[in-house]
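Alright, structures below, take your time with them.
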Structure P
Amino acid sequence: MSTVLSAETALPGRPVAPEISGTHFVSGRTIVPPFPAGIEVVYLGMGCFWGAERVFWSLPGVYTTAVGYAGGFTKNASYEDVCSGRTGHTEIVLVAYDPTEILLGRTLKSFWEEHDPTQGDRQGNDRGAQYRSAIYWTTPDQQLIVTSSRDAYGSSLGDAGLGGITTELAEAGPFYYAEEYHQQYLAKNPDGYCGLAGTGISCSL
């Protein structure tokens with residue numbers, strides 16, 4: 001009989017985060033706060049974070065991106081910790097964007113279209129809770145936009161005969177930066193693995 005993961009049963013973590021450069025490999029901008037005035041942050045999980053991060057650093061109006069772990073219990077989790085299934089975290093992309101240059105709805109359009117949000121704890125052949133779809137908002141306004149987008153896209157998926165959306169929606173909690181080699185991985189390794197595959201259903205927001 002499996003045990004439901006909780007703060008008591010999750011891996012305990014560690015007091016110190018892994019050392020990272022803090023600089024975006026593509027843009028040269030910082031990937032750690034503080035960000036310039038007016039920049040907003042949302043956290044998006046679409047399965048393996050390598051390909052997901054590239055989706056968002058490519059969008060005009062996105063100031064910077066970073067990958068890490070969120071939604072679970074283990075403090076300063078390592079990649080190996082997360083892959084064990086004993087942290088509760090999902091692989092997540094920090095997206096810092098300028099709302100005067102790109103609306104959150106445009107960012108969410110890419111989120112919904114670039115992966116399959118109906119698959120539960122997996123994306124394609126990547127299986128486990130660390131690959132679950134998730135959106136963690138940081139402001140009340142973001143929450144309204146996120147839930148509205150979920151409902152709208154869910155309706156489109158239903159009209160196409162696909163299953164219901166399983167994406168986890170919640171207010172953002174702690175975000176733990178992934179190790180340096182994961183940051184902007186596909187820019188450093190252009191032939192690296194990317195398992196993203198959408199449903200083929202357009203998201204009209």
Structure Q
Amino acid sequence: MKICVFGAASTKIDPSYVAEVEKLGAMLVQRGHELVFGAGGNGLMGAAARGVKNAGGHITGVIPSFFREETIESIFDKCDELIYTETMRERKAKMEELADAFLVVPGGIGTFEELFEVMTLKQLGRMDKPIAIYNFQNYYDHLEHMIFHSMNLRFIKANCRMLYLLSTDREELFDYMENLPPLRINVRHLKDG
């Protein structure tokens with residue numbers, strides 16, 4: 001299975017996050033999977049890639065050309081395959097196309113956007129791939145609270161909770177991605193409008 005990891009590129013985050021995501025990358029390989037990611041060499045993107053590479057796994061990186069040309073962030077230099085796109089939209093579309101599942105680790109604006117894009121695609125029935133969110137050190141508690149708040153106010157249908165799994169347990173996340181049956185429900189069960 002090709003698992004796409006979305007996560008932070010920041011070099012300023014607490015080292016405990018980096019160490020944990022390196023372990024997660026190694027676990028991804030131990031469970032027989034490949035990594036697809038945004039090709040960043042720093043932060044949690046770099047940590048996932050290092051964990052995968054150190055465990056002997058295969059890595060496909062996808063990054064817009066302007067990241068290289070404008071030196072926006074470090075590119076992981078040990079990708080087995082590196083795909084350049086013109087835009088961020090093309091980058092996300094390529095990662096979504098290549099991935100069999102999505103694993104979201106702590107991140108910032110870009111990670112939030114990637115998460116909500118795949119959740120929206122799943123809500124609209126455009127894809128049916130597992131979305132697993134690693135709530136390491138309860139990073140995503142506030143996001144989960146906001147989603148439930150929106151559900152309570154009926155901005156989001158309660159069935160949308162079936163779109164993803166949020167967990168602090170690595171094993172549970174991998175079990176979910178590896179064994180999730182298709183939703184097989186109508187888009188009207190997930191969206192009003």
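The numbers here are math on the coordinates, done by the rules we state, and not lab data. Since the model is a prediction, treat every value here as computed from it, not as a measurement. Cβ atoms are built from the backbone, for glycine too; each structure is taken alone.
So distance in nm of label points 7 Å out along Cα→Cβ at positions 26 and 162, computed for just one structure, reads 2.3; which one of P, Q is that?
This value belongs to structure P.
To which of P, Q does the computed value 20 (relative contact order in percent (Cα under 8 Å, 6 or more apart)) belong?
Computed on structure Q.
Here helix-only ellipticity at 222 nm (-39500 (n - 2.57) for each DSSP H run of 4 or more, over all residues; to 500) has been calculated and equals -7000, so which of P, Q was it run on?
Computing helix-only ellipticity at 222 nm (-39500 (n - 2.57) for each DSSP H run of 4 or more, over all residues; to 500) on every structure in P, Q gives -7000 only for P.
Taking distance in nm of label points 7 Å out along Cα→Cβ at positions 34 and 138 as the criterion, which structure among P, Q has the greatest value?
For this comparison of distance in nm of label points 7 Å out along Cα→Cβ at positions 34 and 138, the top structure is Q.
Say we calculate mean count of other Cβ atoms within 10 Å over residues 58-65 for every structure; which of P, Q gives the highest result?
Checked P, Q; max of mean count of other Cβ atoms within 10 Å over residues 58-65 sits with Q.
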